[in-house]
Structure 1
């Protein structure tokens, strides 16, 4: 287990209310350097609402979200806008694919590099040496990321022409283009066939191992979760009902009951 100093994300007693509905109820969670952590639970458990709070889409009703960028001071990020959270080093993908469908695969990744460039509008218009150098670096880095996710042969294709699994991988590449130290994946295997899911399993492990990027993911595919996760948090009705290793979660009676209940309601 990693020590306190290596924690990249610390969430303490996070609560989110929508009127009279409590969607997230006092959730405490952390992710440490080099980890893959999963957040699971039945539909409607509050997982995506939790992600939306952590990434700045919602401002939580109460609680603390602390980001610890490597080599920098810790900071409380409650209420920061999503683009600012991304600039600090935490990127995410979404449950519903959000690509620029009529742009090329390469252009989609290049857009992700925007927060890491500093060229002014005047510099871009005048094509200064600095702007040209940053553009070249953006293109080179984008090609590298496409190679990493297995999409290099499709760089010039429109995003809409990729397979479903390819579009999911492109979303991950675009998120990685922001140079995160923490990557949040919201149901990355949703809609994938078994072969695509196996490829995703390998890709997530590769990202963690190659880039020293920690990963927090929401996922319903239990085989994928159990294969790649170091630790797992389980939510039900907005509350955390379990936390542990895959082996501990697999044998936890509360978790078994929560998932059996979901299946019986289906």
Structure 2
């Protein structure tokens, strides 16, 4: 029986441990929900849990790569090359904020190429572009400070979907907004609390209250629970044919059993 772990990531340069939340579900039960670990430490925790229970699926909520045109421009041929390069250059890229990256004061949206990956265009609810590194809802900062850790997980024996043949333990990219109905207002405590208690009344009430306490905890918990509810799709992940953009850009896993969710089809 597989265990499911979802990590609500953080791109903060300082104090990231406060915003990073890890949720773990075993046999349909939310058994762990906590913060306090920085990026290095939370990845170490994932490696430890994967060694203890190889049938582990980890969901991380940052972009695993960039649009194919940008990867080609940089000379990156596969995910491993993306993660190695970004792992070394993340802070340099963030500090420069040069096109195609934008969002910091004094920068403007770039026009060098399509800002979105194919997987993002396939989703019913589209996240912000990975190139955006400033402003509300930014995902670029966390992604740049996350991609290098994929190389670390791969070195520890995790397979990274869809870049690798799916083995155990495995890692998928997630987007928490896909794991809740559109009507949930995540910025409101009452909305978070009502959703958790309405949808998951059988879960530990103490952990549900913790999940309702802030958006980061909420995202980790609902993502882990959505993954656990749709475990068959995480065990039998889609495969992509040679030349598909997802093999260099990555692909967001989306639940099939949540209202308002739309799962991208293999191309």
Structure 3
């Protein structure tokens, strides 16, 4: 029977720490951390996520602005907004909710955000800093995974770590963070041969592949730590991860549930990055 890693509880603890740190920072400097969130179009999931970010800002004592732009917004209009926010001293973090409508160039927007305000850590400069281990920000979901491991007392040092998924948002940075923590890391993906065998070798298995219930009990070794980054909706409307919880949980030593595992940590790490940016702005 695995120990459940409760992302809601750990997230709440970290948010309380951020709130206390923010109060102290505002008293000392007079600067309140500020986050601007941009959403283009009317994707319902993105709208929920943006509302949750605003709520999180209120909770920890940040200033926040949200820009809900119509789907027909042009590249020039979006670029102009980013430029304006780059110059706004009240804003320390800029986040443009992805995916954007197809006529807009995501890379152009990512490149336009000032790297010092890129609290998603998507700008190539921040990605390069993560690669060499000299960074201010970390991508929010991989940072959340590392916080869950640390706060659960799970040692990465010397462990065999397998990451399933190679996206720029989760898989690749996740592998780098595990490597920085002295894990021995294998990245697996859709072209990996003998995927089940690779997964069975893992002491720590992080799954971010975007396929419901993809990892099953026969792919996990006894006593493995299993971190499920996936968030999928079944035909019956229920949320499920990339890991088949029912068959994997009896074999794992620790496991994250979906929902309530990695999910709550992502926005909390965004708050952490915004506070870091505000602190950097007064150095």
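Computed from the coordinates by the stated procedures, all read-outs in this text should not be read as laboratory data. Worth saying up front: this structure is predicted, and the values here are computed from it rather than measured. Cβ atoms are built from the backbone, for glycine too; each structure is taken alone.
Couple of notes before you dig in:
- Comparing distance in nm of label points 7 Å out along Cα→Cβ at positions 34 and 242 across structures 1, 2, 3, the highest figure comes from 2.
- When volume of the Cα convex hull per residue in Å³, for residues 50-105 alone is computed across structures 1, 2, 3, the figure 131 traces back to 2.
- Comparison of 1, 2, 3 by distance in nm of label points 7 Å out along Cα→Cβ at positions 90 and 218 - largest value held by: 3
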